[in-house]
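S.K.: Quick heads-up: structures coming right below.
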Structure I
Amino acid sequence: MQVAIHLGVHSTDEDRLLRSLLQNKGALAKEGISVPGPGRYRDSIRQVMSKLRGTPANEEIQELIREAIIDDDSAERVVLANDDFICVHGRIFENNIIYDKAGYKTNWLRNIFPQDDLEFFIGIRNPATFIPAAFHHPKQKQRDFSYFLNNTDLSDILWSDVILSIQEANPGCPVTVWCNEDTPLIWPEIMREVSGHDQQTQLEGEFSILSTIISESGMVRLNSYLKSHPPQNEIQRRRVVSAFLDKFALVDEIEEELDVPGWTEDLVANLTEIYEEDLFEIQKLPGVKFIAP
């Protein structure tokens, strides 16, 4: 069986991907793809992770997990998602490193399904906006910003380090990466990569992200245009979406709130430059599939 695990990260997806796939649960099931609701596995997997702590699950535990999360015994692929699989919001910068637990926690996950083909999916975000968003998230209870950052050197925050730690702890497990900033343009492809559905299958919710940042009239015009001018490929679709985004974007929805101590324009520019350079390194990593617009 194939096991697709969406790791988040925090303050990016906010379960929108899972909700979109659940919206298409019936259609996906016809292709042998199971998308269980989060209540069926998040607590149980967390408990099994804590119990086994990286020891490969035996046949009995594997069977119990499958019975708990999968309805159809004929399912060939299951999609699981939880941005707390690695850690909770308040521990993002534990030990002065971003997602310091990424390696061994994903290995704990991997060893719950030791006989299956497992792959990880992760959406990343510019630290210049990610850090303020993660700090202000309702699930993040620490109100002291310096305590939240835990003396982490901001110039050392590299997503490539997180991805490398996942790869090193889980040899042979593919990792698919995308930028949260690009999701409005690549959302259908993200849905397809995570679910593994046939390219000819049309899923509902392919504009669920876009509809949150484009005016209602803009979405009506976009849908009308796509019906009368069906794009011939993914590149054409992205160009159309980009054009409508430029014209009908809701400014208040795309502007980032950066209200944290010390967040100057120079710091934002510096972190953004580091992030963009890091993206080039990520795209060169063997075993990593990078979804770009």
Structure II
Amino acid sequence: MKARIDEFLHFLTVEKGYSHHTIAAYQNDLAQLSDFLSNRELTSWPDVDRNTIQQYILHLKERGYAASTVSRKVASTKSFFHFLVRDGFLSDDPTAAVDSPSADRHLPHPLSPDQVARLLAVPAQDESRKGLRDQALLELMYATGMRASEIVNLSVDEVDLDEKTVRCMGKGKKERILPLYEGACKTLNTYLQKSRPELARGHETEALFLNHRGQRLTRQGLWLIVKECAESANINREVTPHTLRHTFATHLLDGGAGLREVQQLLGHTNISSTQIYTEVSTRRKREAYDQAHPRA
């Protein structure tokens, strides 16, 4: 059972880009769930059903945890089982119809336009093959809001600089065509002409973004690039590939884009997943109002 938890934690680290603190919280929550199941002689995840999950929630409440803590632990459990279903390990999610205590929803924390400018400026100062690659990589992420897995899985033939678009294969193998602004096209063209041939080292590969060995860039490699550039830009907070996805969505809504259009660009199946960014946009406007209005 522990092996599946480890796979999930790796997914949260690499794909979602969660902080070490958040990963530790998930690890503790799932370890507690695993102990609960072991005490009831349940030794495999397929053995867990809806009744077991409800017993676990009751167990947490009986131990005197606050509603917010129970909500977090149940949310960790739901995320884990959703991962097992999405990964094909389980056919049914035992937490699908299980309610959890209400708690305030955690809102994404996007970068400001100034922070984005500083972030993109870091690799732009480096004319090496790595610098040109990183500049194209960050510019493309901010231009499209693609997930980390979507970025690293891109192939050269999925970029059309004449049409200023990129073809992206998202979750559930759903394809979407994303527009590119002029600056992103220029950095991609420079990378393709000057940097990628050197990185490829003569190897034939369809991968768009390559590491120093001429192989497809991994999600972990992408995460490290974003982290290093954020540190060099003196952005004193955790910045991950998913931060740029949050930033893309929030800045579009701030600029007047419609919710449906942002949903399609992000590749969200349900618009409820996109609506959280309207809350972020509203929160940012309120913060700006409170700081700027003389009588606020």
Structure III
Amino acid sequence: MLLLVGCSGGVLDPHGPVGSEERSLILTAAALMLVVVVPVVVLAIAFAVRYRASNPRAAYRPDWSHSRALELGVWVVPCLIVGALGYLTWTRSHSLDPFRPLPGGGTPLSIQVVSLDWKWLFIYPGEQVASVNEVAFPAGTPVDFSVTADTVMNSFFIPQLGSQIYSMAGMRTHVHLSASQPGRYEGFSANFSGDGFSRMRFEALALSPAGYRAWLAAARQRGRPLDWQAYRDLAAPSQDVPVQYFHPVRGGLFDAVVSRYASTGGRGPAGARPQEHARAG
């Protein structure tokens, strides 16, 4: 129990429907495995105590070699546990498919995510707003994160909300998440990506509807334009980048980041415009 105090803020302290389902799966799988682990540990100690050389009550049976009951227990119980774990893993993996929209909650909010060296860019295509190392959304509203990379592969992860998803250059992946209550949740890259990996973190803000509208208004007021040149400057490798806001945002920026690699198989020069890659390819 003392070791579990470090679980606050992690996957065992969920604040969303996906995170809650994943915690349930982890605990259920651990309980099933303990059905084998606990008896084995107890029996290992019991055998050592009972059959020690100094115990005269232990029967000495040098010709004993087989027990049907023991063989049945050794094989049947693990097979049942493996079957149960396989069923749980199969069904839960499909029900928690990151690409599957969350049931209920209305129309998902679309947020585009670009992993850079070593920071996160969040683009709100419907609001013409973008932010660096901070993402906000209304609590209780499902969010459809479209994820890609403009650098090496990373992993987008908000442990208290649920599934992580890999970001890869030239590819567009999705993960649907939701926060059940307002709060601040830590997000980070769960895949090593170079010198600034350990500080490649961001804050996810689950806000009330009024708080989310205020956040958008503040981002528009404080933001500066994000055109292609500003994006190229932002994409240059840097560490410990403070929170930044942009408004307005160049239309189709996320699609341009994806297509610049898709059109050349990832061989295009860093920072070139997507149409330049298309001609080079």
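S.K.: With distance in nm of label points 7 Å out along Cα→Cβ at positions 61 and 213 derived from the coordinates and found to be 5.2, which of I, II, III does the value describe?
M.R.: Working: I: 4.0; II: 5.2; III: 7.9.
The correct label is II.
S.K.: If Cα extents along the principal axes in Å is calculated from each of I, II, III, which structure is the one that comes out at 56, 50, 35? Please report the intermediate quantities before stating the final value.
M.R.: Values: I: 56, 50, 35; II: 61, 61, 33; III: 86, 47, 33.
Answer for the origin of the read-out: I.
S.K.: Any idea which of I, II, III comes out highest on distance in nm of label points 7 Å out along Cα→Cβ at positions 53 and 245?
M.R.: On the way: I: 4.5; II: 2.2; III: 7.8.
Ranking I, II, III on distance in nm of label points 7 Å out along Cα→Cβ at positions 53 and 245, first place is III.
Each value in this text was obtained by applying a stated rule to the coordinates, not by laboratory testing. Bear in mind that the values here come from a model prediction, so they are computed numbers and not experimental data. Cβ atoms are built from the backbone, for glycine too; each structure is taken alone.
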